[in-house]
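Nothing in this text is a laboratory measurement; each read-out follows from the coordinates by a stated rule. Fair warning: this is a prediction, and the values are worked out from it, not measured in the lab. Cβ atoms are built from the backbone, for glycine too; each structure is taken alone.
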Structure 1
Amino acid sequence: MDKRVLLLGLLCLLGAAAPETAAPSVTVVPAQAGSLVATVLVTGTLVPREDVLISPQIDGLAMTSINVEEGDHVAAGQVLATLSHEALDASLAQNTAQQAKAEAAIAQAQSAIAEAQASRQQADAAFARAKDLVVSGTTSRETFDTRQQAAQVSAARLTASVNALHAAEADAALTRAQRQELQVRLDRTSIRAPVAGVVSRRTARLGAVVGMTGEPLFRLIAGGAVELEAAVPETRLAQLRPGQSAVLTVGDTTIPAHVRLVAPEISQVSRLGRVRIAPDTDGAPAAIGSFARATVEVARQSGFIVPLSAVLFDPDGTHVQVVQNGTVQTRTVTVGLRNAGQALLSGGVQAGETVVAVSGTFVRDGDRVTPVPASGPAAGG
């Protein structure tokens, strides 16, 4: 009996001396004030903003010289190539002779008019005297008829001279028009750049006979402006607007950019829409046809940032578990943007408060816990 009493007493003493059970440890992260950005990633190909096609505007002439190569920067109006123009030079010389002939014909017609006017005045005066004399019987009827015919002939000659002048002036106008046409054709033997830019392709070949319906002789990147053309699913296309900021990535190079164009049409087959992303800096970021991608900022909100794993979604709403003075408190929050494993809260927590990194798994509201600050990737969700 004494042994059992001693054993019971010993157990009571050990029980009284046993420590309380320690509170469970939970990983916590601080809620940080900041901004969260929603982005859309698009991929595509670098293309010219404006692709200028340069074709000859005259047929049947051979290429005699080429002044530029692919990759050259050219100014507006610069001569890129020259076509043969010997036949046009000969036609222009012939036209010069015709123009001189037409001017001589005009001068001759003007002299004939002056002579015809003088003859008419003389014939009219003689006819007037004959009319007076035939009335008084001083002259014969035959003389009257002769002077009348002479007046009529001089009038007809004057009319013919005036008509000849009009014909000569018409010939001169035709010659001038032909010269203008020849000059235009001669000017077109010089293939010029309509705008400043960079030559992206040259198909012109020395000695080749050009035609207006063939392949363009040169392709020009207007102003050297190159941008990203991407095909975007229609669900993402609705988030994009012209003017949104973006970061264009070509190889290992990143360039600030912006959305320049969102096409108003979506393909009925692929359900994709076109987007153009233009760099904010001048100059081509890479050769056209290169693969590139862009990250477009479509939304930005400010609030308190926590890991997305700290947010508990249930039928009663959205909650986070805050650890305050070693006790878990469940708070209702409003979640905004979510990106890269993080969530933006617009209410329910304050900056610096610690929240359970993985909410709703092991602890409940009112539980006593030992908070352990997260480190490494866990701190960022």
Structure 2
Amino acid sequence: MIFATRHSPITVWAVDDSSAQVTWGRLPPGPVTITARTPSLSTIEIHHDGGPGSIVVDNLPPGTSTIEVRRRTGVSTHRVTTLTRPPGQELARIATISDLHLGATRWGLLKTMTERGDHTLPHPRRCAHGAIADAVAWGADLLVIKGDTVHHETEESFRELGDLVDEFPGLPMLLIPGNHDLDGNRNPDACGRVIPPSVGRRRLAFTRSVDTVDLPGVRVVAADTAKPGKGTGSTARIASDVLEAATDSDRPMFLAIHQQLQPGRIPRHWPPGIAAPESTDFLDRLDRLVNPVLVTSGHTHRNRARHHGSVRVTEVASTKDWPGVWAGYKVFEGGIVQTVRRVSAPDALEWTEYSRRAVAGIWAQWSPGRLDDRCLSHAWVSQPHLVG
């Protein structure tokens, strides 16, 4: 391996306005104590069964503090700086997952990495279930599934997707297709089948154009940018409907799509998404909206964030391979906080730790992004002009 150590170190993986997630790739069995050295001196102690792990430390004060991790083999200290809390009250919570790839059995550049050990469920299902369970425990009001739900467009994989979403009947969901969900023209196993209109007993429908859900303080818009039989995406079919959904509301817009909006015509990384000038023109139109906009995508299996004028644009990595994540969004009166946490289930962490060795270990450094790619606070700033 070139860049990856065998196991990820103890890391402050994620922060928001009042908490932090601490993760590690391997610790021996025994007690693990995490102490937040704050005025209230908060302490969490668990008995760890060994291997990878995750702990969320809540009730952190604004600003920078120190977390001490004590285990049988030593003590380490880590600085934590919470995100700036946007103005006003917290109004809603949105969770997103993407790139579940249900039905996949292999991973890596040469597809040589396979399941290790005995498991009742395959790793894509374990990781997806763990991500949704984490989001439910966190208090999500809505889950947006941002595409590549299955690895190939097969009846068996879509049945598995239906079984997954049926396990969480109380959680409202939006379901966006990705290129893998529509790969019938490229995948001989699909045999010409088409994506089902809905999945599961709950009959959760795929968004095939634009769907909206209004939550307190935000309009959530799900848009289908996928092109059947193609890996790349397009905004041509949905741009007008997205703009109409934004202008019909007096709330900021949270826009979820599958393919990323590339800043240039030539992709800087694999896989290609929606190339400029199409993506640039679309973002320019969003930037001219009166109401603020955050756009989030999947597809690349990595975490990145950037600005396009007033629009905040993020990419969030896959649930099923390193680092194995889901994203939570706290909506405030004056802004939104994105926090990308690792899936905490031990049987998911076991796989995602193994999968970090892909591409000769380069994947361990490429996919996670920086902490401020994963975790950010974005203030809503209304624009003084209308759509052009």
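When mean count of other Cβ atoms within 10 Å over residues 115-122 is computed across structures 1, 2, the figure 15.6 traces back to 1.
Kindly point out which one of 1, 2 the value 2.4 was derived from, the read-out being distance in nm of label points 7 Å out along Cα→Cβ at positions 51 and 83.
1
Here Cα extents along the principal axes in Å was derived from just one of the structures 1, 2, and that gives 58, 51, 41; the source is 2.
Consider the structures 1, 2: one of them gives -5000 for helix-only ellipticity at 222 nm (-39500 (n - 2.57) for each DSSP H run of 4 or more, over all residues; to 500) as calculated from the coordinates. Say which. Traced to structure 2. With volume of the Cα convex hull per residue in Å³, for residues 179-322 alone coming out at 217, pick the structure among 1, 2 it was computed from. Only one of 1, 2 returns 217 for volume of the Cα convex hull per residue in Å³, for residues 179-322 alone, namely 1. The greatest value of relative contact order in percent (Cα under 8 Å, 6 or more apart) among structures 1, 2 is that of 1.
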